[in-house]
1. Consider the structures I, II: one of them gives 2.9 for distance in nm of label points 7 Å out along Cα→Cβ at positions 194 and 226 as calculated from the coordinates. Say which.
2. Given a computed value of -6000 for helix-only ellipticity at 222 nm (-39500 (n - 2.57) for each DSSP H run of 4 or more, over all residues; to 500), which structure among I, II does it belong to?
3. To test your reading of the models, identify which of I, II gives -0.49, -0.63, -1.06 for log10 I(q)/I(0) by the Debye sum over Cα atoms at q = 0.09, 0.11, 0.18 Å⁻¹, for residues 2-177 alone when calculated.
4. Taking 0.15 as the value of FRET efficiency 1/(1 + (r/R0)^6) of positions 58 and 82 (r between Cβ atoms, R0 = 30 Å, to 0.05) derived from one of the structures shown (I, II), identify that structure.
5. Which structure, out of I, II, was distance in nm of label points 7 Å out along Cα→Cβ at positions 298 and 314 derived from, given a value of 3.2?
6. Identify the structure, out of I, II, from whose coordinates relative contact order in percent (Cα under 8 Å, 6 or more apart) was calculated to give 12.
7. Assign the value 14.9, calculated as mean count of other Cβ atoms within 10 Å over residues 122-129, to the correct structure from I, II.
8. For mean count of other Cβ atoms within 10 Å over residues 26-33, which structure out of I, II has the highest calculated value?
Structure I
Amino acid sequence: MRAWRLPAWKTDPELVEVDQPRPGPGQVVIRIGGAGACHSDLHLMREFGAGALPWGPPFTLGRENAGWVHETGAGVTQLAVGTLVAVHGPWGCGMCLRCLAGLDTYCENPAAAPVPGGGGGLGLDGGMAEFMLIPDARHLVPLPEGLDPVTAAPLTEAALTPYHAVRRSWGKLPPGSTAVVIGAGGLGHLAVQILKSTTAARIVAVDTRAEALELAERAGADLVVPAGDRAADMIRGATGGRGADAIFDCVGSDKTLALGVAVGRMLGDLTIIGLGGGAVPVSFFGVPYEMSVQSTYWGSRPELVEVLDLAARNLLHASTTVFPLAEALEA
């Protein structure tokens, strides 16, 4: 089969011919119908080096994947060949309390995982290929009726990541509350839709690009704010001076985190989603009283089921451009 393999750190992947995988006991091979190109793929290609992660090349890229069950190994009885499935991308040990709850992202025994802290497209072969080996059938979620693999693939990370972040702040987003999404790109435009479909909050989107703000408006934002010196004042003005109850920073730079603190309400949440490399000083007077500041990583398997349900009911839709496998590098 053809696969986009990353041969070494700080190189471009190469489209090569490799052996088609065969499943062992408890394993599944899927035929790929869609694989999302994630910004993390650029980090793998451009930024990381030897020793940066507990695993490394060579491996096939692609961490957002969906397709059809192609072949099952011994003991796999719950998935028939031809079943439409999405892949829950992080693969933990499967036995710790976090993994048993579907939170493989936070596996507490990474030494027993297929690769520590990784998964398909992250140390192990991902979905930028014609077929993909899934090491445990539990990592597959059947697609609800109405969803196809091309539609579902980017939802497995680009929607699941902000969904997990928003879900943990649901209790702070009743009627009368305000949620701010900083960065209205791949994850951000989905965060806006998630907030719109699962909370009663007023939604504010911030970005530097006019086209991103237009996308956020189409996604359901109540107010769009150009990033810049006036952004904090505009957001505080829209909230009557109280500030936002929850801020979801899909960028994570020093500037965006500073904006999050500046517009945060006491007792609010500031959740760092983006990998912009920024930091925010947390001190007694550094953030609003009882503001919680946290980072999140991806989401759980049960949450992926919920994301796919929202998408199947037309409440969640990723804005995408489709490329054939041969043009993955261009994507």
Structure II
Amino acid sequence: MYETLLRHLESWKRGKITLTQLEELADPGMTYSSFQPVVRQLIDNHILIPVISHGLNGKNPPLPLSYRIRKSVVAQPRKREIQSTQLRFHPDIKLDGYYSLSSSKWNEDLPFLEKINCYLTNNGVPREEATAPERSFQLVGDEKWIDEKGGRKLLEMIGIWELLRITPLPDPLMLAVNPGNFRENKSVHRHLIVENKTTFYAIQPVLPALTYTALIYGAGWKAVSGLGNLQGQLGLPDEAENRYMYFGDLDHEGISIWHAMYERYQAVPAVELYQGLLRQTPSAGKESQMVRDVAIQRFLSFFPEEDGKQISHLLQQGKYLPQEALEAESLRQLMKTCYGCGTQREE
């Protein structure tokens, strides 16, 4: 009963309360002999301050007829809980806004906060954009929570709305198309995704000589969400099969982007292009990138053993090879040799 009255006092709109009002908030079946010690405890804990001039109720033992409520003391247990929760939560989650809200609001939101913390702790801040239903399902297991159940307001209050990269609709892909593949009315269309703009423009001039239907500029993580609209953007028939190949920077970030493409669209690495990169001189400076062992192991499984060892050694040293390390002319020649018409292997 003590905790019940404490919750009622925290949400009580006024700064004073009468004994009669306290009795109405208590369990209707509660006897005075059970009720009196609870009120006495609230007085002893300096949560209720008796208004002496209003007198006593005349019962034995007596209770004052009215009280002032010390709101700051009432809220202390909740504040301590918020503080301890903040210490164990992901650092980007800010719980300060809950200090000025009621315990009921804190208790209502806490299960969602726990799920959001679990997602950020396990996955980090998202790098790819996602629609509200997609991100909502990832965060709390309910695709309608953000748009229809107050999720956006909660995410804004804890300061992570902008970090979650939620977009109303994915940006259209920047791409170049090979008209020859459309004229041939193919049932299978292959597409090459490249991480950086320089590589996109280096390959574009030789696209008509390749077996790819489209060359796509991935713009880092952006294409992970945008690729879902490729069929409509190219005007391909619904029955057409799309296969994807990816070429990005040879570092932890680039491999993580590829892995997201692989999990969502089964995009395979452009092995021959990465092998061309491995013949270049690596650079230092990517020691602080997040390591995703699952992504690395899956990536290496596409390569011959010796190449895999070289990639592993490069990553362990904190070095990397950007796509741009492969000069434009060398890249174009490699594309025509490995992925030109009549030469491309089956992915």
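None of the figures in this text is laboratory data; all of them are computed from the coordinates on show. Predicted model only: the values in this text are computed from it and were never measured. Cβ atoms are built from the backbone, for glycine too; each structure is taken alone.
1. On the way: I: 2.9; II: 1.5.
Label of the originating structure: I.
2. I
3. Derived from the structure labelled II.
4. Considering all the candidates, the number was obtained from II.
5. Source structure: I.
6. II
7. Among I, II, the structure yielding 14.9 for mean count of other Cβ atoms within 10 Å over residues 122-129 is II.
8. The structure with the largest value is I.
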